[in-house]
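Next up: some structures, all given as structure tokens.
Just so it is clear, none of the values below were taken in a lab; they were calculated from the coordinates. Keep in mind it's a predicted model, so treat the numbers as computed, not measured. Cβ atoms are built from the backbone, for glycine too; each structure is taken alone.
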Structure 1
Amino acid sequence: MKAQNKRLYTDVEFLTTVSPARNYQNLESLNKVANYITNEFGKLESNVIEQKWIADNNEYKNIIVKYNPEKKKRLIVGAHYDVCGNQPGADDNASAVAGLLETARLVFGNKPNLDYGIDFVAYCLEEPPFFGTELMGSYVHAKSLYDSNTEVIGMVCYEMIGYFSDEPNSQPFPTPELASLYPSTANFIIVVGIQEHHAFNMHIHELMSRGSAIDVQVISFPSSGDLAGLSDHRNYWEFGYPALMINDTSFIRNPNYHEQSDTIDTLDFDKMTEVVNSSYRAIKNISIV
């Protein structure tokens, strides 16, 4: 197993074996995961920040590490570490947390010379019953940026990046229109955003696609409803920030979505590695004006 694959596997393995499941009711499990992320971020020779808030009389926290903290302009890269219900959550969302950690390792390890800084954020409370509320960790974080007048150039959300298939006709679609526009084999990753931030979506897509070993698709939905805003990026739109999701099409493709069958053996770590590498190339080459 390649070194990157092994690191991704190790991260997912830890997250999927935490028991009881890392949902909002199991605070001890969430804290175990938060400590794991803190320890991994801590290896990057940078200060790790805990952002805490109260929901239903319990304390939850985001875990943040900053690259180029002195830069005024910030790019946000995030993923949520909680799960929905009592399931291991390999794709949703251990795959994305592993991708977040590995992307941070690449950035801090290679030390790219950037005109902007990058905030890596692991969120809590993305899943129901808090989804779509101001108690989502990503809402708490986005609002804190707005309140502090932080100059945000954009946000990239990892959400389910590990489930793929090379079988013909393995990619279903919710409408015939989408089926006519996108590949029928489920071996691609997709950049998901809204038309309001189409330029940002296309910029990230172009950067990810350049020399990529995985097919990268893109879609800009007309509005933030329905399929467009099904993860943490939605909360950055609320404050006018460009934001998008990098996704394997979630429940449209993955039959294990929010099921106990969402296990580590269903993931493709070779393709996950290529998603991370493509995303890394994008986030270190953003052109800002």
Structure 2
Amino acid sequence: MIGSIAGDIIGSVYESFRTKRKDFTLFTRFSTYTDDSVLTIAVADAILTDRNYGRAIKSYARRHPMRGYGPRFLRWMVTPGYAPYNSFGNGSAMRVSPAAHAFETEQEVLEEAKRTAECTHNHPEGVKGAQATALAVFLARIGQDKEAIRNTIQDRFGYDLSRTIDAIRPDYATDITCQGSVPEAIIAFLDSTSFEDAVRNAVSLGGDADTQACIAGAIAEAFYKTIPTAILEQIPQRLSKDLWQKTLEFYRRHGIRDIAEQLESLGVERPDGP
């Protein structure tokens, strides 16, 4: 989950100022959390409490407005009720990673991923993007190698993961659908050599940088089991205090041990953030 947040914050600047390079600056004065982090943490909170995903997602979005939500989500966010709107946007995939850490079987993870998606993104492709991302994170978390992850996701969901980042990058353009961005984000992980390299791969596609880095970062965290301290220490400085505290709470119960220990060492107290 913290890999998602880190990827989101790093990619936030490059959503508007796209790059096809990998040697970009990881953090700038403008790097901040977006809707990707807010809603990922909302899903984590729902898991920690009553697992009413729609209620948690709407509550968090209303408490953290102006974070780059899409127009259809914004309409859902401000209107009464919780009826989904048949979206197949990649918002379902960006927020799903906590489900892959909190549940212990493939079937449970797939069922919970579906539930996190369908409160808004109940289109089959929206559910599929969430499930594919969650399953990739889960398989990485339990120690599957990259070829096993690649083959499982391809066979179950039909995504073409045979391509490479170098082949995709030159002609790739922003696509906010699950089917047009989730496979590429997974490939950003598959082609990586480290957590940081996965995020750099995703941003360098020049597409929906924060969301694709969020997805790639989630899988990379689970696979590599470590995130550089230089990246982790930026997060409490850039999240709001309530989001940081909820992140720590989730990691105390469900986080990867080494990363949970790193996060605890950073502490809860932090300056007021954005």
With distance in nm of label points 7 Å out along Cα→Cβ at positions 14 and 78 coming out at 2.2, pick the structure among 1, 2 it was computed from.
1
18.2 is what came out when mean count of other Cβ atoms within 10 Å over residues 246-253 was calculated for one structure; which of 1, 2 is it?
2
Here relative contact order in percent (Cα under 8 Å, 6 or more apart) was calculated and came to 26; which of the structures 1, 2 was it taken from?
2
Out of 1, 2, which one gives -18500 for helix-only ellipticity at 222 nm (-39500 (n - 2.57) for each DSSP H run of 4 or more, over all residues; to 500) as computed from the coordinates?
2
Who wins on volume of the Cα convex hull per residue in Å³ among 1, 2, i.e. which is largest?
1
